[in-house]
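Next up, some structures in structure tokens.
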Structure P
Amino acid sequence: MATTIKHAVRTNNIKYAVRDVLMIADEAKAAGKEMLYLNIGDPNIYDFEPPRAMIEATYKAMLENQNGYSPSSGIKLALNAIERDADRKGIKSIQDMFITTGASEAIDICLTALVNQGENVLTPTPGYPLYTAISSKLQMMENPYYLDENNGWQPDIEDIKSKINDKTKAIVLINPNNPTGSNCNAETLQKIVDIALENNLVIFADEIYDKLMFDEEKHISIASLNSEVPIITFGGLSKNYMVPGFRIGWGIVSGNKEVLKDYLAAINKILRSRLSANHPEQYAIPAALDSDNFHLIEAMNKLTKRRDITVEMLNAVPGISCVKPEGAFYAFPKLEIKNDDNHFVSELIRATGVVVVPGTGFGQLPGTRHFRAVFLPQDDKLKNAYERIGNFFADYVEKYEK
């Protein structure tokens with residue numbers, strides 16, 4: 001008789017709420033609900049397109065048969081463009097750069113090269129669930145720090161300080177933040193730099209949304225504030241340039257050369273062992289980064305209007321409050337309910353067909369309830385979705401909260 005093959009225990013805590021909710025959504029769709037999906041941050045599903053020059057550069061590279069392996073760190077043409085963009089952001093003391101299969105692979109590689117079993121990195125809460133998934137795979141200890149909703153979702157500096165221990169190796173900063181859309185101010189960033197220097201920590205600066213800023217907000221790259229602290233700045237084409245399916249990201253390592261020497265050697269071992277990122281798509285990098293970014297004008301006009309619809313309509317619902325996002329295309333509204341947000345979201349999807357992601361999927365301050373909404377869809381779809389949420393919320397409270 002066949003024996004069940006046991007899975008690796010390191011996978012036990014791997015969850016990805018953004019796609020996990022689709023199982024419930026499929027039930028609602030099968031039951032005949034008209035679906036409105038506000039769960040996945042893919043601009044190409046809606047009315048956003050990448051700059052034509054990127055597509056042409058990729059197509060040209062394929063026609064010229066640039067279809068084999070690239071150098072492990074990426075092609076020189078693309079790396080030079082990344083360096084120029086880093087210079088415009090004020091990043092100095094660059095020690096290395098590498099191109100990966102999305103920023104996700106860069107993050108995975110850099111965590112793998114740094115953290116041993118039982119060690120930890122400080123991860124923002126709320127924050128993107130990739131970090132906790134990789135932490136589980138590497139059998140790291142969880143060490144979340146909280147963002148302060150009452151302070152525009154800025155990182156809670158005192159909470160960060162209180163969480164550092166002798167097993168802490170790094171601080172993760174997602175800026176602009178997914179799922180809250182917050183943008184770190186200069187004072188907060190400088191305090192994080194000071195903490196990292198004092199405690200010999202690496203900063204993982206996830207800046208994948210750095211060009212998607214609202215209301216003339218300025219994004220400050222944390223690596224521009226100090227040339228000594230070891231920082232890996234993660235970027236990519238997916239969000240700023242509307243090509244998540246290209247799976248092209250990168251890491252920029254800056255800081256003190258001697259401090260970083262051994263760590264860089266470990267990163268490059270892993271880079272060589274996985275061969276290379278997608279080759280022809282790398283030719284889209286200079287076409288993107290060296291462009292006038294004209295596509296962002298239209299994109300941000302759309303997103304600003306949709307952000308404003310989101311904030312206005314959700315804040316108009318008694319029992320829901322929403323901090324105004326300053327970047328990216330996410331909002332993280334707070335729910336004044338007693339049940340957990342998993343229950344709220346499951347019932348919302350089944351009753352209305354509106355698909356959002358429960359706040360527990362991103363982490364949150366204990367005792368609070370949230371959900372993440374993606375405001376990429378067209379205005380009429382967003383208004384329809386928020387009307388359904390508003391009507392449902394009153395029914396939910398009446399049914400479950402009395």
Structure Q
Amino acid sequence: MARILVANKFYYPRGGDCVYAMNLVDLLQSHGHEVAVFAMQHPDTLQTKWNDYFPSEVKLSLGLGLFKTALRPFGTNEVRRKFNVLLDRFQPDIVHLNNIHTQLSPVIAELVHQRGIKVVWTLHDYKLLCPRYDCLRNGKVICEDCFIDKINVLKNNCMKDSLFASYIAYKEALSWNRERLEACTDAFICPSQFMMSEMRKGGFDEQKLHVLCNFLDVGKCDKNLYGKEDLYCFVGRLSHEKGIKTLIKAANQLLYKLIVIGDGPLKKELESLGKSNVEFVGFKQWDDIKRFVCKAKFCVVPSECYENNPFAIIESQCLGTPVLGAKIGGIPELIKDKQEGMLFESGNVDDLKNKIEVMFNQSFDYETLAKRAQTKFCAGKYYEQLIQIYGL
């Protein structure tokens with residue numbers, strides 16, 4: 001069996017990329033591979049036998065901390081030294097990268113490539129195309145200007161409305177340009193066809209692009225009953241790009257009960273905006289999320305950004321709950337109309353309101369939906385395709 005090193009900037013359940021990386025480690029180990037991990041130190045980082053090789057935490061702060069944070073994206077001596085020692089000890093056959101920019105740096109891809117080790121990179125966001133990661137100008141307007149010229153991140157002051165942060169992002173994008181990244185990466189995994197199409201727009205070599213949808217441990221979605229109640233759910237971060245404010249505005253015009261699961265910067269504003277039929281239950285762990293989603297007639301994914309391959313949709317469908325999704329990014333690829341849910345125009349309150357009403361009156365075969373989704377997104381099927389990309 002192969003020895004595989006999995007790298008991600010964080011190694012605790014912080015977001016979809018982290019959950020994927022942790023699930024990937026479990027999946028590879030379950031098939032007999034020896035797996036090592038490389039991530040940044042953090043108070044919440046999970047303990048592994050490899051933690052001593054993790055570089056120190058960096059975060060935006062004044063003084064020396066700010067200087068250290070500004071240097072990390074370009075590949076600091078600490079990252080190089082610790083990663084090289086890990087490579088020497090573990091001797092991987094393959095290194096599987098995930099979100100590594102800024103806190104770890106793509107320098108680790110070059111270090112691997114220089115040793116003749118295969119590099120596979122799963123793309124969880126648009127960082128290789130957009131210095132902001134999300135193709136949102138100032139966090140609000142869809143923008144692809146940087147696909148053509150990275151100077152636009154400075155012109156638009158895109159990073160945290162900060163000229164300094166935008167300048168660092170610009171210099172990082174110039175340093176880790178397409179040619180340099182392609183030269184040290186054997187395969188890029190795009191979790192959606194949409195991601196692949198965007199990578200093509202950015203000029204990346206189509207021969208190195210592979211579409212492979214995210215996977216789940218579908219065992220955690222096991223469910224024998226499909227009773228539904230008169231409610232619907234949102235699960236995710238309470239922030240602008242997730243479209244949650246648009247959803248609250250639509251929900252306020254209806255009588256149906258909406259359960260909002262999650263936390264984020266808009267929480268207080270949304271709580272004051274939502275009417276009595278909108279219930280905010282805060283951040284929840286999987287068991288509680290599963291309980292709410294299983295009861296819901298459907299979940300809403302109202303994103304106003306280029307979603308890649310949202311776990312919120314995959315998890316919901318695997319639980320037998322259809323999804324009303326925004327027609328943006330990779331979302332439409334996951335929803336077969338009137339079988340797995342429906343689509344609405346992203347950011348359009350009226351269309352969302354109307355589709356919510358339709359969804360409450362639409363009949364779905366919940367059990368068939370769950371079985372189909374669990375077959376489609378199961379770890380075993382993912383592993384078979386991943387091994388082909390690895391060349392094993």
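Where a number appears in this text, it was derived from the coordinates with a stated rule and is not lab data. Because the structure is a prediction, the values reported are computed rather than measured. Cβ atoms are built from the backbone, for glycine too; each structure is taken alone.
Taking P(r) over Cα pairs in 10 Å bins from 0, in percent, for residues 43-282 alone from the coordinates of each of P, Q, which one would give 6, 23, 29, 26, 12, 3, 0?
Value 6, 23, 29, 26, 12, 3, 0 for P(r) over Cα pairs in 10 Å bins from 0, in percent, for residues 43-282 alone corresponds to Q out of P, Q.
Which of the displayed structures (P, Q) returns the greatest value of distance in nm of label points 7 Å out along Cα→Cβ at positions 51 and 299 on calculation?
That would be structure Q.
Tell me which of P, Q gives 63, 61, 51 when you compute Cα extents along the principal axes in Å.
P
P, Q: which one has distance in nm of label points 7 Å out along Cα→Cβ at positions 11 and 163, as calculated, at 2.8?
P
For which of P, Q does P(r) over Cα pairs in 10 Å bins from 0, in percent, for residues 155-330 alone, calculated from the coordinates, equal 9, 28, 30, 22, 10, 1?
Q
If we compute relative contact order in percent (Cα under 8 Å, 6 or more apart) for structures P, Q, which one ends up with the highest value?
Evaluating relative contact order in percent (Cα under 8 Å, 6 or more apart) on every structure, the highest lands on P.
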